[in-house]
Structure I
Amino acid sequence: MTSRGANRLREELKRLKTGDRPAVIKAIAEARSHGDLSENAEYHAAREQQSFIEGRIQEIEHRLSNAEIIDVTALPASGRVVFGATVELEDQSGGATVRYQLVGDDEADIKQGLLSVSSPIARALIGKTEGDVVDVTTPGGTRSYEIVSVRYV
């Protein structure tokens with residue numbers, strides 16, 4: 001996982017522990033004060049929300065404790081595509097240019113240009129260098145990309 005991804009998880013964990021968890025505990029206490037719990041929809045909704053929050057806290061803590069965090073800026077600038085590198089690609093059929101950072105599965109968000117390292121495009125790029133042309137087999141067919149640049153930002 002990149003250090004940016006780890007920081008995002010830490011921020012979410014802090015928000016869950018200091019904001020969401022106390023708010024749901026307060027909502028449960030308030031719903032309890034309304035009386036009969038068997039037919040109290042507010043109580044059941046708050047308990048369900050609490051269960052979700054506690055599960056998410058455990059999941060984040062587990063991910064952070066088992067993650068190998070890589071500082072991308074400390075990587076040697078070899079021009080080779082590795083985990084954490086930002087790669088600019090040119091589509092050989094249309095000439096369109098795209099930019100992706102190769103990140104862990106938990107961090108991937110294609111809309112933000114964060115490409116999962118286990119995706120077909122990333123797997124084809126790993127180990128290649130600037131100027132290489134890479135053929136990627138996708139569900140839509142085979143596409144060719146030229147690696148325009150590799151940066152470690």
Structure II
Amino acid sequence: MKREIAVLLHNIRSAHNVGSVFRTADASGVSRIYITGYTPPPLDRFGRISDAIAKTALGAERSVPWESHSSCAKLLEKLRDKGWRIVGVEQDERSRDYRSMHARDKMLFVFGNEVRGLSKQLRDSCDELVEIPMHGKKESLNVSVAAGVILFSRVR
């Protein structure tokens with residue numbers, strides 16, 4: 001069975017971050033991006049292209065399949081039932097270093113809001129939590145940079 005990687009973007013504020021994740025997802029072989037909460041999708045409700053997403057995605061918004069869902073909880077339940085391992089990327093007392101994560105056939109990486117991250121409820125819905133160790137004074141990376149680190153660690 002071929003390994004599959006998917007991404008869930010929940011409550012991402014910046015369309016530029018969304019576009020950047022699309023571009024990285026394309027480069028790293030992600031099979032699908034799921035959009036929930038107030039994350040802006042590549043197309044608005046009238047079918048118009050988001051200029052801000054297109055600017056940073058550089059066409060990846062057309063090459064990476066994506067879906068928008070109103071309920072994050074229902075989506076996670078559906079994916080788990082289909083054999084997906086739900087991995088939240090967040091600093092938490094339960095988180096472990098992303099480099100110690102074991103590969104699975106189907107892995108969904110969940111990324112949250114640029115400032116608040118993943119809510120406790122969403123963290124509790126994940127099968128596991130991973131984090132990227134920080135060595136400087138800043139506590140975290142930009143969400144699109146974190147996505148790049150995590151996604152390319154799975155490609156190796």
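Bear in mind these aren't lab numbers, they're just calculated from the coordinates by the rules spelled out. No experiment lies behind these values; they were computed from the predicted model shown. Cβ atoms are built from the backbone, for glycine too; each structure is taken alone.
Tabulated data
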{"read-out": "If log10 I(q)/I(0) by the Debye sum over Cα atoms at q = 0.10, 0.14, 0.16, 0.17 Å⁻¹ is computed and equals -0.31, -0.63, -0.84, -0.96, the structure in I, II", "value": "II"}
{"read-out": "Value 15.5, calculated as mean count of other Cβ atoms within 10 Å over residues 38-45, assigned to which of I, II", "value": "II"}
{"read-out": "Comparison of I, II by distance in nm of label points 7 Å out along Cα→Cβ at positions 62 and 118 - largest value held by", "value": "II"}
{"read-out": "Structures I, II, by mean count of other Cβ atoms within 10 Å over residues 14-21: label with the highest value", "value": "II"}
{"read-out": "Parent structure of the calculated result 2.2, given that distance in nm of label points 7 Å out along Cα→Cβ at positions 78 and 126 is the read-out and I, II the choices", "value": "II"}
{"read-out": "When FRET efficiency 1/(1 + (r/R0)^6) of positions 30 and 102 (r between Cβ atoms, R0 = 35 Å, to 0.05) is computed for each of I, II, the largest belongs to", "value": "II"}
{"read-out": "At a computed 29 (relative contact order in percent (Cα under 8 Å, 6 or more apart)), which of I, II", "value": "II"}
{"read-out": "Answer label among I, II for the case where distance in nm of label points 7 Å out along Cα→Cβ at positions 46 and 86, calculated from the coordinates, equals 3.5", "value": "II"}
{"read-out": "Among I, II, structure where helix-only ellipticity at 222 nm (-39500 (n - 2.57) for each DSSP H run of 4 or more, over all residues; to 500) as derived comes to -10000", "value": "II"}
{"read-out": "With FRET efficiency 1/(1 + (r/R0)^6) of positions 6 and 142 (r between Cβ atoms, R0 = 41 Å, to 0.05) derived as 1.00, matching label from I, II", "value": "II"}
